[in-house]
Structure formats: C-alpha cells, structure tokens
1. Of the structures labelled P, Q, one was used to calculate helix-only ellipticity at 222 nm (-39500 (n - 2.57) for each DSSP H run of 4 or more, over all residues; to 500), giving 0. Name it.
2. One of P, Q was used to compute log10 I(q)/I(0) by the Debye sum over Cα atoms at q = 0.06, 0.09, 0.14 Å⁻¹, and the result was -0.21, -0.49, -1.20. Which label is that?
3. To test your reading of the models, identify which of P, Q gives 16.2 for mean count of other Cβ atoms within 10 Å over residues 147-154 when calculated.
4. With mean count of other Cβ atoms within 10 Å over residues 91-98 derived from the coordinates and found to be 10.9, which of P, Q does the value describe?
Structure P
Amino acid sequence: MPGTYEFEDFLLKVSTPFYLLLICVEIFLTYRPSHDHHSPRASYNFKDSFTNALLMLLNGGIDLLFRTAYVGVLIWFYNMGLKTAITNPFFYWFSLFLFEDLAFYTLHYVDHHSRLFWAVHVTHHSSEHFNLTTGFRSSVFQPLYRFVYFIPVALVGFNPADIIIMYSLTQIYGIIVHTEYVGKLGWLEYIFVTPSHHRVHHASNVQYLDKNMGMCLIIWDRIFGTFQEELETVPPVYGLTKPIENATLANTVLHEWKEIGKDFKQKANLRTKLNYLIKAPGWSHDGSRQTTKDLQNNLSRNNGSETQSPKAEII
C-alpha cells in the first residue's frame, strides 16, 4: 500500500511541527510568571516527557515490524467480507470515521476492563503529569492486537488502507486533547471528546476511573454509560491508583506483568489464575482488593462526599 505510506509520511511531516508549536505554547503557559493554574504540580517534567517520547518510539517500532502481518489479516477479511455500497466519497469517509471511532471505543473499553489488556494500556495512564506529551505515552504492545478491533470494519467493506489512514488522522485529535489549558467547550462537549473529558479519563479519582473512553466522539460514552463530566469540586489527580515505585522505562512498561506473575505464583487452581488475567484490574479470589466498580459503589454509598480518590489498590 505505497499510497498509504506516502500519506502517513505526509501526516508526520505536517503534524510534527504542529505538535512542537503546541507543546512550546503549553510549556510557556506552565512556567509563565503569572501561572496560577489549579494543578498541584507543574504540567511539565523533563524526565516524564522524555519517557513519553521513548514509549512512542517503542510503540511505533513494534507497529512497523508487525504491520505486514496485521495488514495482511485485514486484507484477507476485506476480501472475504461485504463490498460497501457507499459510492459517495463524503459518506464513505464519514461512515468509516464512525465505524473506526466505535471500534476504538470498544478496544479502549476492553483495555480498561480486562487485566490482560490493562497490563499493556496501563503505561499510557502511569504519568502523574497531564500535557500534550502525555498523548505520546503509548501503550507499547498495543499494535500486536489493536488490528483485531478493525476486522469488522474491513468485513463491512472498508479498505484496509483507508482504515490505517483514518486511524492516523484520528490519532492526531487523540493527542491534542491531552492538555489542562483548554476549558469546557460548550455544545461541543455533547458530541466530541474534549480536553475536559480526557482529563477525567486520566484521573485516578474514584469518580473518574474508567470513564470517557472515546477517541474523537463522546457519544459512545453517553450511549454506553461510561460518560463522566469533569466536576469543579473534584479536580483531577493524574496517575495510577497505585503509583509505580520504580519508574524506570522497563518497569513503566512491564510492572503490571510482574504483578500478574506474582498472582500466578499463588496456591490456586488454574481457573482462578486465569481469572487474574481475564477479569477486571483489582479482582481477587479472596476479595482482598477492589475493582473500579467496587470503589465507585463504596463511594456512592458514602454519598459521594469525597473530593479526591484515596490511593486505593485496584492493581
């Protein structure tokens, strides 16, 4: 698909200076003398941003190495599936956008609700800072399975090359919503994922856990019950409910796999061990830990009086 690679190369050349400009503006806002933002810490930290860049490169490298395989799979399903009857280019690309955004929502939902996939995705949530470079803090191994969620899109007749192009385009939007410096955006909040929505998604406050999963459209969260508005009384606290003790690059990527390994060493039957892999983060066979649902039910019983989440363990 040479045309696809050329377009992606074009996107890279156009988006890179765009990102750099926005990041420079955000850094200026963070460190300007009159800075009075409510965040308890500066939005930027050099080590954190450098880690974000390295994680992006690792993710991109795996994507390139694995691309021939997953593109081949998508082409096979495309040839086996329906041929779309949409001939109008506008409706074709708009329909592809809707299908792919829904596919990403599904992927993201599973990443948060199955520990196997959370072990990959947790890397993206591990920073205690929230800025544009956080958008590059990639889930390193996600390219190894992300394509599976796009198989239905190929089956209904969308060309795999177009699927890849659309994903590249929507990723640009998905990155720029990682900022504390854009407030609520009026009526757009009802349709699109906004920075306000995504601040909620990255927060470790109990009320905000596992909310606002969309990439571009917030309508899926509103339809499927995962929407949460950013509350003035609950400022976001970024990072994990259980912070990483040793935040080296390797541990940032692998720490949850190490925790899974510890659970597999417990004296338990195979079914219980598999449940530690498949069920939601925080699940335990003896009830000694709490999942997001448990934490939110407890908070609800307490009438939602807490303004910030305790650092409860859901890992």
Structure Q
Amino acid sequence: MMSFPLSFCFLSTILSIIILMSGHKSHAADITLGVIGPHEYDLPVDFKPFNAFVEYGDGNAAGLHYNNKGQRHGGNGNHSWSGMSKYVHFWSFDSVPGIGFAYEVIQTESFILANGKNYGGLGTTITGPAVWFKPNKKSTLGMQVFMQTPSGTRQDIANNYWSAIISGMFDYEWDNFSFDGDFGGVPASTKHIKGQHSYHPGTVFFTNLRFSWKASHEFEPFFAFDWQNAQGLYDYTLNQSVPDTNSREIALGVGLMWNISSSMNITARYSHSVEGRNVPETDAYYLKFAYLWDGAIFSRY
C-alpha cells in the first residue's frame, strides 16, 4: 500500500537560525520540519519505484517576540512568506526485502518583511536520503539525513554555513486514527563572512507530532505539536558565547488533509506559539500540495 511521501517537511526546514548582524542575535524562523502533515511517514516497503512532487507555501505574521524571560512583546516581530519545491524518488531493492529508500532534492524560496525592509529570493538547497522499515503492517520506523547548502540568491536569506538535518521518524495507523512524527537535531558548521566575526550556530533539537482522525475517505482533520530548542551562537573571533541567542519554542496547531484523488492531496494547517524564548512567535498558516506518479497511490486508497 503506497503512502504519502516522507518528510514533507522543510518549509520550516529552512534552518532555524537567522543571524541579525546589527545586534549579533539569532532567532528561530519556523520550527524545523514543522510543515509535516498526517501520514507523513506512513511509507511502503517492497514496492516498484515511483516519484513525487510537493509544493509548499507558508506565511507567518510574527507580530510579537518572546524575550529571554519568555515574555511576549512588540518591536522584533516580522512577516515572512516561504515556499519550497521538492522532488522525491522512492525505490526498494529485491535483494533487501522489507526496506524502503528515498532521495529528496528541495529548493527553498522566501520573502521577509521586517524592520521596515523587505527582501526575498531563492534560499538554500536541501538534499539527502531516507530509509525505513515496517515492524508490522500498521507501523513504520525510519531515519533521514539531509544536507543543507550555505547558498542563496541573497546573503540575507542564505545560511552562509553548511548544516545537516538528522532525524528519526515513525508512524502508527489505527482504523480511525493516525499518529506520526519525527525527532532529531541540526548540527552546523561555522559561519564565515569576509570582514565579519566568525560564528558557530548552536545545535538545534526538534520534534514534530501529528495526531489525526480519519473522519472520511476524503477528509482528515488533525492536531499538531511542534517543539524546538536551539543552542546559542559562539563568537570564535572573540572566543565567547553571544548572549541571548539560545532559543526555544512550542507551537500547537489544527489542520485538515483533503484527499483529492488516489495520487493527489492538499493539506492546510494553522499553528500558534504557546511558549517561547528569544524567538518571534509563530502565528502561521501552512499549505501543501502533493502529487504522486508512476502508479503510486496514497495509503487511504
């Protein structure tokens, strides 16, 4: 039974640390892998190769900001719009039964309005493999490792350092409910920009959980829980940690998956922060369109 391709994730995967060069502070820009939906990791094994295309859209109106004490206040918020175009190839080997594989190539796009300025363009490119198996017919366990490039069409939307997104993933299916999610970390290299201090971004830890109700064949409402904790920046030029650059956030959301056909669906969600520190609040909507071909179908069919 084919299923919704893995880790349809990364809108927020545009890694979560943006360095504010004027104040040497960092803040989270969406929780890593925060765009996953129901059945994200409800994946098949022993199948014929197939392909998938996914387009994401995301808007966050972060009018308020959490300070170092976890209090919300105005003045440091921003509005951001992001997109992500993703191609995924899925395959398995006859010589390795019971194991599924995939490789993804993702191009990010973003537009940011903050502090009276606006800018946008193509962001980093994300690519890497995933592997999984099914302990039983109702469950899936796996791992994915993605590399994120430092490049972008504008320095303001580029990370300017290499990073890896490493996570475990799981899924369990009941007759009327579904529970899936991921947990992992994002280690990064040192950020070097000519004429500026060298910074090492702290490791980011995250988890994303989705619990859905299979209300009908076409529609599936769900609840989302997203958590992220980012260690602070270290200034290698001054050999000291940068104050108030560590951050954390918890966001809760509700959404709906609409199965348009056996090979096409749309997922929409709204999420809002309930707790944070040194980070703009999440006040965001997410939209995702997914299409499968080469005979693959979603798990509900």
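Quick note: the coordinates plus some simple rules give every number you see, no bench work behind them. Remember, it's a predicted structure, so these values are computed and weren't measured experimentally. Cβ atoms are built from the backbone, for glycine too; each structure is taken alone.
1. Details: P: -18000; Q: 0.
Derived from Q, not from the others.
2. Clearly, the read-out refers to P.
3. Q
4. Q
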